[in-house]
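Right after this note come the structures.
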Structure I
Amino acid sequence: MIGILAVQGDFREHELAYRRVGVPTRRVRRAEDLEGVRGLVIPGGESTTIGKLAREYGVEAEARRRYEAGTLALWGTCAGAIWLAREVEGYPDQPRLGVMEIAVRRNAYGRQVESFETDLEVEGFDRPFHAIFIRAPVITRVGPGLRVLARYQGDPVFVVGERLMATTFHPELTEDPRVHLYFARLAGAEEAARVG
């Protein structure tokens, strides 16, 4: 079972992406919703709002507890990557989980009108992945124990570690399920092993 943090942002699009490949999901709004969940997707949206609500509803503390216990994998997309980051440049007090040893710079590519699409070469993928970037952060530092699977203009945009994954683009806005399946397998969701 994959949980999707559903306090703000484009969680419905992640639900649909997993539904298309037959991986069951659950909306996570409170700490108790994490029961039985192997992986948690933190969607794109407004990173400060996501952080505040996740803290207020107890999801932040319970996600940290389960991650540290080795029972929960985490994937942040765009704003979700900011929520996972150890460091947010210029916003040291932003509420976040902060368990992934990356530094990010918010809205680094500019405003909404400067959003863009591009094909990315992704390590382990047999063909490029068409990526959509919307007010995306830039990952400025990647710590030890993490692997960069894709870059755009030299900057990491797809980073993985043990039970951790961050993408600064939005795979849920495409019809390509490969990034979603990658996370489901990283999380050990048994359903993903039967798909693709």
Structure II
Amino acid sequence: MRIGELANIQSGYQFRGKVKPDAGGNVALLQIKDIEGRRRITPETIDRIDFEKSHEQYLVSVGDVLFLSRGHKQFALAIESELHDTIASGYFYILRLGTDGILPGFLAWYINQSPFQAQLAQLSQGSHMPFVSKTEFQDLSVPIPPLGLQEKIVALSRLSEQEQFILTELATKRAALIQALTLAAAADATQAPMTGNR
């Protein structure tokens, strides 16, 4: 089924010039910097800004799917925690699902898979800052398995991500430990008195 049939696609707000953070601002602005490596939002890094225009259409809510339409790594993530008075920047498309037949987590998962990513690569325009137009993006298709299977796929995907994260953390800590031990051994050997025949 076409993405345009599954969801209403709203572009985030395109700012002109640099955005100035304002701790007393009336809205929070979700930007690329607020997405960590595992495609998770880091709420503590989101800046507030003073936004004088009507902002309701740019608000991000639980159940939405955000698609990063610009850049060399285009991906999607489902909004699973409430983000109060938070709007998305123009780098994102906000997908508001219009059917109960597909889970936000499944849609985000499928967009991030290699078959869909290959289609995005063909549609990307520009070299410095590649982007996918909303018109072409909405015409891409997504398979819709039964909801029960969607739930299992999303759960399995999350377990796989957690496993990879844990393995990466263990590898990093193991490398740090080995480095510390070898440096200590080298230092001890250097400080040891040298003996030899005269």
Structure III
Amino acid sequence: MIVIIDYGMGNLRSVQKAFEKFYSNVIVSSSAKDILNSDKLILPGVGAFKVAMDELKKRGLIKPIKDSIAKGKPFLGICLGLQLLFSESEEGKKIKGLDIIKGRVKRFKEKPGLKIPHMGWNNIKSANSPDNNILNGVASGSYMYFVHSYYVEPKDKDAILCQTDYGGNFTSGIHKDNVYGFQFHPEKSQSIGLKIVENFVKLC
């Protein structure tokens, strides 16, 4: 069973539909029991970091998420879901995150000609090639769909799976052990994004 974690933020149905193209048992749930009984987990999201962390705490989902990751279940964070995996965000007053990936979430700096949020199509450049690469079949330079004002900065550079240039390179994908995350939206990135969805479904 693949569980898409519902904490009240983001268009969960579009994520669910993308994964249902490759797997039949995909549910959206805010149940700790479902999270613990899952085979794979997806944490999507759009919105404010603090609000998201408050919702995860209020619904009692932080411990089951961490326990599931500790057990080695494949875990995918999408957009805000990627950012929540990090230690803290500079949005607000250094709000603490899940601290699964050591590092910070930072805001794009204002620059002439650089629009914030970063919105639309941009390409990704592969950095590292870990085992069970979720980017199998996705060429470096492929275009993905982004909508965000903040980006992640992992302490461990080996965790960087891909980067994207927007006024300078930023991390657009991470991988550490059984945890994956992307700043872009695979479910909105047409056939090439769906290849990532398919690869995640196939992970053991």
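Can you tell which of I, II, III yields 1.9 when distance in nm of label points 7 Å out along Cα→Cβ at positions 51 and 139 is derived from it?
I
Kindly point out which one of I, II, III the value 20.5 was derived from, the read-out being mean count of other Cβ atoms within 10 Å over residues 155-162.
Checking each candidate, the match is I.
Every number in this text was worked out from the coordinates using simple rules, so none of it is lab data. All values reported here derive from a predicted model rather than from experimental measurement. Cβ atoms are built from the backbone, for glycine too; each structure is taken alone.
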